[in-house]
Every structure is written in C-alpha cells, then in structure tokens.
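Every number here is computed from the coordinates shown, using simple stated rules; none is lab data. Everything numeric here is computed off the predicted structure, so don't read it as measured data. Cβ atoms are built from the backbone, for glycine too; each structure is taken alone.
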Structure I
Amino acid sequence: MTLRFYNSLTNQKEDFRPIHEGEVSMYVCGMTVYDSCHLGHARAMMAFDILVRYLKNQDYKVKFVRNITDVDDKIIERAIKNNESIGELTQRTIASMQEDFSQLGLLLPNTEPRATDYIPGMIEMIEGLIQKGHAYPSPGGDVFFAVRTFPEYGKLSNKNIDDLNPGARIAEDDSKKDPLDFVLWKSAKEGEPSWESPWGQGRPGWHIECSVMSFKNLGEHFDIHGGGPDLLFPHHENEIAQSECASGNKFANYWLHSGLLKINGEKMSKSLGNFAMLKDLFISYHPEVIRYYLVSSHYRSSLNFDQESLNQAKSALTRLYQALASMEGEGNELDQDMMSQFSLVMNDDLNTPEALSLLFQLAKSINNSSDPIQKMKYGTTLKKLSGVLGLLQDDPKIFFQFGATLSDEEIDQQIALRNVARDEKDFQTADKIRDSLTEQGIILDDSSEGTTWKKS
C-alpha cells in the first residue's frame, strides 16, 4: 500500500508523492515560548515526531524544520508580568521546552529557526508584497495584507471570504482598508522589542514569521506543512495567502493537523486554565507512558485527558516491557509478515492504534512461544517496530522501577533483611517486609535467580 495522508487542503486521504523522489521537506509550527509545555503541546509535536520516524523508517531522507516563535504578544505580556526581559523569558522557556521534548523522546529537527533571527527576510517579503499590490502600509506604521487580493483565501479552512466576521475574533482596526486584512508588520509600542524598517520601528506579525522561516530553510515550495488544529485558521490560512502571493508558487503540497487534546470535554489550553504540565506528569509517570498515551489514539482524533487514561497507558506499556524483559539477547531475524502488516497500517495515515495492536500480538507470541529461535525473532521484531513509535527505548528494569519513593539502596537493604529472615525461617518478618514495601508501591518478584523489584 502506498503511503497516504489526510490532506487538510483537500479534505481527503491522498497518496504521498514527494517533490523530489526519496526526499521529504517538512515544516511544523513549533512553540511560542512564553511558558512551560503542557500535554496539549506534546500531542501536536508527537504527531509529527511519529511522522518523521516513520518516513525515516521508509528510507526517506527527511529535512525537518520546526520553528520557535520568540517574539509575540503573549511573550511580551508574560515578560512584563514577570518583570523580566523578553530575552530572559524566552531563553528560560526554550531550555525548559527542550528538556521536556528530550524526556518525551522527540527527535530533534534538522533546523529549529527562531523568529528573531529572520527579521530582515520578513521585511524583504513584506516589501515584495507591497510592490505586488498585496499589502499596504497604514499611516500609523503598521503594514497589512490585503486579503481580497488573494482569490483563493479560505481554501484550507473551507471558509467563504464573504461569510467571515473578523470582529468576532479581534477588535476592528480603523487603519485597515478591509476588516479581513491582517497585520504583517506592527509599529513599535513603548517597552516592546522593535527593529528598524522602511515603515519605522516595529516588529513582525505572527503569520509572516512562519512563511519566511519556511522559505529560507525549505524553499518556496515544499512537501508537508503541519501543526496543531488551532492553527488551521487563521494562521495557516494566512500563511498560504501571503506565501503564494509572494512567490507565485504553491506553498506546501500536504497540510497535516493533529487533533485536539481535551480535559473535561474542553480544549486543553493555558488561557482556559485547564492544562497538565509535562514536568508535573513526569514526576508520577515514566515519559514513555505519556508517549504511549498520546500515540494510542490516531493523531487526527480528539483525545480526552484523565488520570485513568494515563494509568491504562502505564499498564499497557508495562505488558510490552514484560514481554521484552523475558528475552535473552537480541537476534537479527525479523518476522516479515508483522513487518508488512505494520507498514500497511502506518501507510494508512499513520494508524498508530492499529500499529500498537500489532505490538501486542508480538508480545503475546513471545509469551506463548516455547521455541527459542521463534521467541527471539518475535522479540527482535517487537523492539524494531516499537522503535518506530519511540517506545521500548529504556531498559525494562529502569522502566519497572520508575517512580519509586524509596532509593535503590533502601529497597536493596530491605530485600537483604527479608532474605536473612527467610533463611532463618522467620517468615512472619519476611512477610512484614514484603507488605511494607507493597504499601510503598514496591512489588517484589522472587525467582531462582534471586529477588527483583518493580514499581506498582
């Protein structure tokens, strides 16, 4: 089966045909760095991490660009609120983001451009749009894109330009020629960062940033543009309009959008105050549990967050790790039938839930097989395919013991005391030690090779 994606531009699944055979160019809208990352951010980033991993698995050479928005209204507001400079805020939150993404096992992009490094290119594109009659400066120093000069406006979001009501989203601006027009360049305000331009001191609008960063790193026409569902309109719609007017070429061939992450039925967002910070989740859950939870539903589907879902993800991932832990060594032979089935479901718009079901089939085969050679083949295949999803990348022992409130030394000491009690036939004391550890979330496992432990 040919690799197929659901293209938001056409609202249907399409065969993926890259511009250059064997190569994929992809731009993903990254973080606006004014605060730490929450689970909703991870949902969007995970979708494209899986995409990059799978493309590489299929032997594509991938050029993956994911931007950082480091100048924005929200950033300015937060810096003022925190009584710190914008530079201090963005550097701190970028470091926090990179730590969170590393914990989740997200692959690094080939390039991670920052908006403030591309200001000259943004000014250049705006000048070109003015010259072509697609943009105009206002007396106050702002520059606006003239939406009605782009007849295809609304083709991504399926919105009719005559039905749009910008006043429902933002306040009307008297300096605009048309209420639909959006800002490309904002005149400087006191206390805000600004750069010199032909229209005076100011800073770029949000939409122009992504157009220029993608142009400079991938060219005017590339394969895939991705982002969260909240970016489809107006951000991505505006990107298309200004980019295609600037270049005269099609912007991106395929537009991919992740689904919403909800909590209590509402979109998870900082503005609503209903979010789960990744750093908080990492205290209680191994990062791969978070990862498993995110890939357990299709990337385009809506996903509702609750504690029970994370616990279920932990239990499911534990079963996979248990199967892996039962293996001795690692072979080279793969189960070709499973490899083919995996490709088949992943080629269908990255169907990760079906891919996970195949991993559990392999785990079952490992547990049920009495043939060491077959067992090894299943285990090697499980490890290989799990890696495409970024799972089973840790040592099983470390995974099982994650989150223990006692130190390794304290637990080992209790196990040693229990072993002494058992040797002396003092089973009452031995049972008390076991029960005490169980109450603290430590499960003991006795075997002929000794006693091991894991976190419940």
Structure II
Amino acid sequence: MLDLAQIARTEVDGGDLFGLLSKLFKPGDIRPNGYPDAIIWKGGNHDGKINPVAHSLTDAYALLGTIAAIDILGLPFYAVPMWSQYRHDMKLEPLNWFGNIPCTSIKWSTAGDVYVNDGKGGKVVVMGKSGNAPLRTQAGVYCNVRPYGTTTVVRCMPCLPYSQDQKRFDVNTDTGIIHSEMNTPGVQMAYSCRLFLKMVHETTKFGRVAMKPTQAQEDGINSGLLSWLLQDTKFTVGRKYAVDGYAEHKERVDRIIALLPKNFKDGMGEWNGRIEQHISDTNYGLLIWDLIEQRPNIILATDLDGDRLTDLLADISDPLRAFGQKVLSFVGSGKKLDNKMWNDMGYTTGNGRDMTSVMYRMSGPPIHEQTLGSADAMLLRLLDGDESMGGTKSPYDPRIHFVLIRDAYLDANPGNTNLRNWLDSALSKFDDIYSGTRPGFLEGYKVLKEAITPWGT
C-alpha cells in the first residue's frame, strides 16, 4: 500500500516531492526523441505482452489519482515528473520530454493559473500558465479531438483566432507560421482540417465548421486551407461563408501548402459528406439542438472556440435534465428525470467529467488528455479530512482516471482482447465499489487494491 496521504501532504507543503516519488519508481529505459537527459520513471509489470503507456505526473489531485490508479492496476508504464513547481524550476523542460516521448501518453491538465515558489520567497504564475501551449508546440500537436455524446469536436491546435490587425499579419514562407498577435502554425492547421474531413467521410456524420474568417486573420487562413482541401472532393457544402477563404488569402495559404507533403491530398477525390459553415458563436444554439435530437455530428473549430464549445457540451446536460424535470412536474407525471430515465431516452452525455480527448501529433502516438477542475481544492479537502464538505458534496469520484487509462492502453494495444477484457473487468469492479455510498479517496484506494488483481499477477 502506498502512503497517498504523505504524497499529498508533501506536495501541498512544498516538500521534496521529487525525492519521495523517486523512491517509488525505477529509472526508465527509454528517452524522448532529442532529450537524452530526460528523467523518465518506470513502473508496473513490464511482461512484454502489452505496450506500456506514459503518464504525466501533474498537479494536485490529478497526481494523486494517477499514482493510485497505476498502483492498483499494475500495468506497465513510464512516468514523467511534471507538477507545477517542477515544471517551473526546470523551465518547462519536462513538457518537452513528455511531448516527445515515443509511446502513447496520458496528460492531465488542471484548470486555471498555478502559483508556485519563485525561489526568492515569493509566488509567481508558472511560466505563463500551465504550459500546455509549449507542450503542443514542441510535441507537434496539431489537433485535439473530444467526443461527447453525439458530438465530436476537432480543435485546431494551437490556433487562437485573435488577430484583427492586418498590418501585422503575414505567413512565413519557410515555416508556415502565421504571424500576428499570436504565432499560429499553419501546417498544423492543415492537418487538423484534413483529419476533420477524414472523420466526416469515414463516419458519415454531419460536419459543422465553427470559425470567424471575417473577424480573425488566423481563421481566414484556416478557412482558406479547408476550402483548398474541399476542392476536387465529393463533399457537399450547404451553408457557406460569404467570402471564400482560399480566394481571399490565396498567396498566404499557398505558402503553407508548399510546406505540406506532396501526397497530402491523395485519395481525397473520393471523400464525401455534408458540411455546413458557421460563425463559431452560432454553434452554441445548434449544438443544443444536436444534443436534443441526438444528431451525430463533427465540429471543426479553432482552439479557443473549440474549448468554449466543449465547455458548453460539458455544462448543458444538467440544465437540460433540470428543464425536463420542470416539464414532467408541470404535467404531473410523477416521474423523476434521473440518470436511468436520461439513458433510457438514448442520451449518453453526463456532466462533463467523462469528457476525455485525444491530442494528435505530427509524428508519434497520440496523447490522451483530461482536464481536472479544482484539483487543488479537492486535495485540500482530502487533507482537511472533510471530503464531503460538511455533507454538501460527495467525495471525489476517481473513475475518470480508470477510464482514461483504459482508453490509452487500448489505443496502444489494438486488437488485444485479453487486455480489453481485463480492463473492462477492473472498471466493473470499480463501479461496484463506487455505485453505492461513495467512499473517501483513501478508503476507496484500499478497497480497490483488494478487489482488483494487478495485471499479470
């Protein structure tokens, strides 16, 4: 049994967390591409039967949940120390290590700015926030795909539609970087657009495009790349932007196209599906209808607006259920719109805690990602001994840790039926334990350790 409380207290107190965790894991036998001095830990049962997954050991409750889950499951893994203070002290180098590690990976993000010690007795925001942007840039991440219910959001990364200053706007011929207030990698946007069209074609789902091409210069280029990709395909475009992005920005878009592989559009002549182009904000209302009508669809958005859209998806289910209950009460049905009734109606959307996503890299396996909200608050509640907040809130449900691990290992080991069955069995045991009165985190860890036999033992 691990002393999880000691790990939590050490992090909160700013103690020697690195030294503590170094005693739990062995040095790894792999190195990320281009980073020979990277610190990589190794753990679990490396039996040679399944491919390991790399975990980022990030902040607060995400850190504690990861350590507990990997200990319970016993699957082979690599781990990269990457909590806020460590990232800050190492000038974000761990982000580069992790982003370039040559195996399927799991990245946890914690919401909001993180304040860390500056080494001089003060506090500073860690390198200008959590450091996800450097991770995406250094690792060559080109998009983040997040499915939720009937809707899947493809987010161009890192692409922030901010610029309205045409005088400062240009595309670098050598790199494809779009220079404005932000430096947006145009090549990565092209790959995102292509993946969006590929998904629409292969899944036969309805495609929506959410951009601001007439307001933000980056979105104008993105729209132009998509327009170029749609040429000579069999896609049907219903609603169209007033101005064709490729016609408007042809010279600049062509600079990005020149940097793409010559076979970038090979096979796309037979791709087909239905596409609708919208100003991003209009998708908020449309998505609600898509969820209500259970209409399968895929949305292409920039990072900023894609983040807003996924936040909407995470938040909207509770209001829909609450409104449904108001209707039921008004007509005097006596029924309760609980989770069972919601699921019986065909809805699979929860409250956002199960919204995992996958970051695709230009080269190398994908990075599975989940954002954990107020992780610091949950950690402090645990250490204060009041996980229920005086009875007003249930203890934390760590199911997402097991779900994310399951997704990543299945992705890293396609077709491994034995692994799939074992993971499903472990998740079923978890659900049995957490289906009644939810145990506290430490109590749950002990029960799960007894109930789940580690992999390969």
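Things to note:
- Ranked by distance in nm of label points 7 Å out along Cα→Cβ at positions 381 and 397, structures I, II are led by I, which has the greatest value.
- Source structure (of I, II) for FRET efficiency 1/(1 + (r/R0)^6) of positions 45 and 325 (r between Cβ atoms, R0 = 35 Å, to 0.05), computed value 0.15: II
- Origin of the derived value 8, 30, 31, 17, 9, 4, 1 (P(r) over Cα pairs in 10 Å bins from 0, in percent, for residues 117-340 alone; candidates I, II): II
- For FRET efficiency 1/(1 + (r/R0)^6) of positions 13 and 157 (r between Cβ atoms, R0 = 25 Å, to 0.05) computed as 0.10, the structure of I, II it came from: II
- Given 19 for relative contact order in percent (Cα under 8 Å, 6 or more apart), calculated: source structure among I, II: II
- Each of I, II could give Cα Rg over 2.2 N^0.38 Å, but the derived value 1.16 comes from I.
- Taking distance in nm of label points 7 Å out along Cα→Cβ at positions 101 and 237 as the criterion, the highest value among I, II goes to II.
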